[in-house]
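Please find the structures below.
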Structure 1
Amino acid sequence: MDDTSGFYKLAEGGLLFAGNFVHAPGFSLFRYDPDSKLGDHGGWQWFDSDALAYAHHSITPATPASTSISPLQARLALLAAGLLDQVEDIVASGDRSTQIAWNNATEFFPDSPLLLGMAQAIGLSQLELEDLFTYARTIRV
């Protein structure tokens, strides 16, 4: 489980978070300084978890957007980018586990070792792969 303890400040867009320290005009707060964890400092307050911070401010945390895409979205995005044939050739010449994963996955994630390997094989940078995922998420059928 991730440690969500830290300094939180309510802002217009939601809660700001600083896990270890806050430097602001006139004050600095540090995780390991007990005095930093007492009271309100320019709107920054220490909470032992994000759940406590959200509850204190009576707000509901935003649900993170999904980073995954469906196989259909992946294939249509690759087709639009002119990369589908290259990827299918890599899959066809790959080992059996690659073929099973590509043909049977129900979703793809941008940090998947399979996809990172394919991206490298066709010369896509991490940023280009992320752009491809961003585009794929817009595809609706």
Structure 2
Amino acid sequence: MSIVVKCDGGGRNNKRVVAAAALFKCSEDDLHCEDNCCSLKAVVFKGTTNDAELRAIYIGVRLLTEVSDAFDDAYIFSDSQLAINFINGLYRPHRDKFRREVHRIARIIKSQRVTRRIFIQWIRRDLNKKADQIGRLL
């Protein structure tokens, strides 16, 4: 059994954006299951869609800190290629607020890697439905 975090951020109009994350227990055979939801969280704030995508990943890694150490592997999925590439170090954020957010996320991931392996990966939007639904509820 693995822990899977699916993250999504998006804009609702020009005034606010929503960042959401959901945490699942999944088998190694089906990491994209969305049946066993353990925890979810969403926030509404003012910013850009890219702000929301990074904030959603931050919320997701924070959810990981609340899970017991019984799970060896953790997978963080987002449909934002830009945010995932920032976190994985493939892209370098030029805006200060993106750098700060990426640094906050990296610090939490580093502390979690002491007890478990963490994989951060981009997924297609159609595999990220639950996190998207959470954000649409607000």
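Since every read-out is calculated from the coordinates, none of them should be taken as a lab result. Note that the structure is a prediction, hence the values are computed from the model and not measured. Cβ atoms are built from the backbone, for glycine too; each structure is taken alone.
The table for this structure:
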item: Which of 1, 2 leads on distance in nm of label points 7 Å out along Cα→Cβ at positions 45 and 77, largest value; result: 1
item: Which entry (1, 2) yields the derived value 61, 31, 27 for Cα extents along the principal axes in Å; result: 1
item: Identity of the structure behind 31 (criterion: relative contact order in percent (Cα under 8 Å, 6 or more apart), calculated), options 1, 2; result: 2
item: Origin of the derived value 0.35 (FRET efficiency 1/(1 + (r/R0)^6) of positions 29 and 101 (r between Cβ atoms, R0 = 30 Å, to 0.05); candidates 1, 2); result: 2
item: Comparison of 1, 2 by mean count of other Cβ atoms within 10 Å over residues 37-44 - largest value held by; result: 2
item: Read-out FRET efficiency 1/(1 + (r/R0)^6) of positions 5 and 117 (r between Cβ atoms, R0 = 41 Å, to 0.05), computed value 1.00, structure in 1, 2; result: 2
